[in-house]
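Here, each number is a calculation from the coordinates, and none is a lab measurement. It should be emphasised that the depicted structure is a prediction, and the values quoted were computed from it without experimental measurement. Cβ atoms are built from the backbone, for glycine too; each structure is taken alone.
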Structure I
Amino acid sequence: MKVKTISTENFVLTKMTAADGDKYFRLSNNDNVMKFVTGHALDRQESDKMLQTFLTEYGNDTFLGRYLIEGRSSGELIGTAKLDMDGSGVEIGYRIMEEHWGKGIATEIARGLISFARQTLNAKQVIAYVNVDNAASIRVLEKAGMVNAERIEDPDEVKFKFIFSPQKSVVKKTLGPLLMLIRKLYAVKKN
């Protein structure tokens with residue numbers, strides 16, 4: 001059996017197997033990482049049970065499922081990622097180990113997952129869900145070219161549904177510098 005992998009510039013995402021229990025526990029045994037997932041760190045039994053659930057969702061013959069994120073050159077564990085079916089679209093997700101927060105890693109992973117979902121899986125739509133209080137992940141999804149499309153109030157969580165919008169990304173990249181120039185010219189003229 002060949003294990004599925006996805007690559008970004010700095011990271012390799014390898015589909016998780018039953019042998020990844022120790023690595024998954026390192027990630028899931030952190031209150032801050034799990035805050036918007038379960039609300040608390042998992043003990044080893046809970047972590048193994050969650051991993052087993054992930055492994056039985058899609059099997060090994062598809063790119064859908066859960067991945068370990070590791071440094072391309074270092075092999076260091078960075079976090080986990082997911083590709084799930086959601087209606088006719090593909091849902092992306094990621095969890096990054098706390099010591100790697102604030103380094104742009106989540107944005108690179110989100111962009112890589114979006115690209116992979118669109119190019120390899122031919123997804124008609126790429127979506128992500130994020131808790132309304134998770135400001136860091138909201139910023140990551142926006143930087144990756146996703147837009148907030150809907151607020152969903154589930155019984156156990158209020159979340160936003162983000163959708164990838166390539167048009168918004170192109171407009172933002174094009175108009176952003178132009179608007180900055182106009183603001184600078186206006187400020188100079190005003191003084």
Structure II
Amino acid sequence: MIKLNMSLSNEEIIKLRCGDVVSLSGTIYTARDAAHKRLIETIERKEKMPFDICGQAIYYVGPTPNKPNEVIGSAGPTTSYRMDDLTIPLLERGLKVMIGKGKRSEAVIEGIKKHKAVYFAAIGGAGAYISNSIKSCEVIAYDDLGAEAIRRLEIEDLQLIVAIDSYGENIYEKGRRLYCKR
């Protein structure tokens with residue numbers, strides 16, 4: 001397992017290969033569909049972003065409400081392709097890490113390659129388990145969006161898989177080639 005701390009440098013990112021298992025710690029941000037739409041509108045209006053996206057990670061999650069004495073509720077990944085139409089402008093502004101589940105569009109894969117970013121897959125259906133890696137949670141923008149508000153998370157040893165590396169190698173295609181020979 002490769003231990004990583006945010007923010008990742010370009011040198012760290014280009015060493016990662018599709019299929020690597022990583023343990024990520026540090027500060028990451030949450031954003032789903034509605035938050036992405038607002039981020040893009042902010043860019044289009046040339047306004048200040050709610051956080052400096054350069055070198056950062058976005059986790060595609062809409063956590064459930066926390067129970068008493070818990071930092072966060074269940075925090076499993078959402079399907080990433082829903083953000084694909086809104087991802088390139090964020091990569092252009094320095095986004096380096098995306099965390100979610102499922103395939104990405106060819107345009108996003110090309111953006112990952114061009115901007116030396118990485119896409120990590122989190123384990124779908126394991127939201128309660130993942131929430132154990134979240135040590136603090138603070139809503140920083142778009143509180144009116146409820147579960148889709150942007151949050152700053154402090155994580156420790158969040159286990160992920162490199163799904164698409166900075167060279168465009170894609171675990172969803174690699175797996176198909178390895179296990180679905182026809």
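Thinking of I, II, which structure, once P(r) over Cα pairs in 5 Å bins from 0, in percent, for residues 108-147 alone is computed, gives back 6, 24, 31, 22, 11, 5, 1?
The correct label is I.
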Taking helix-only ellipticity at 222 nm (-39500 (n - 2.57) for each DSSP H run of 4 or more, over all residues; to 500) from the coordinates of each of I, II, which one would give -12500? I
If FRET efficiency 1/(1 + (r/R0)^6) of positions 4 and 156 (r between Cβ atoms, R0 = 35 Å, to 0.05) is calculated for I, II, the one returning 0.70 is structure I
Suppose log10 I(q)/I(0) by the Debye sum over Cα atoms at q = 0.11, 0.13 Å⁻¹ works out to -0.53, -0.72; of I, II, which structure was it derived from? I
Value 30 of relative contact order in percent (Cα under 8 Å, 6 or more apart) was derived from the coordinates of, among I, II, structure II
When FRET efficiency 1/(1 + (r/R0)^6) of positions 84 and 140 (r between Cβ atoms, R0 = 25 Å, to 0.05) is calculated for each of the structures I, II, which structure yields the highest value? I
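For mean count of other Cβ atoms within 10 Å over residues 28-35, which of I, II scores largest?
Of structures I, II, the maximum of mean count of other Cβ atoms within 10 Å over residues 28-35 occurs in II.
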Here mean count of other Cβ atoms within 10 Å over residues 36-43 was calculated and came to 17.6; which of the structures I, II was it taken from? II
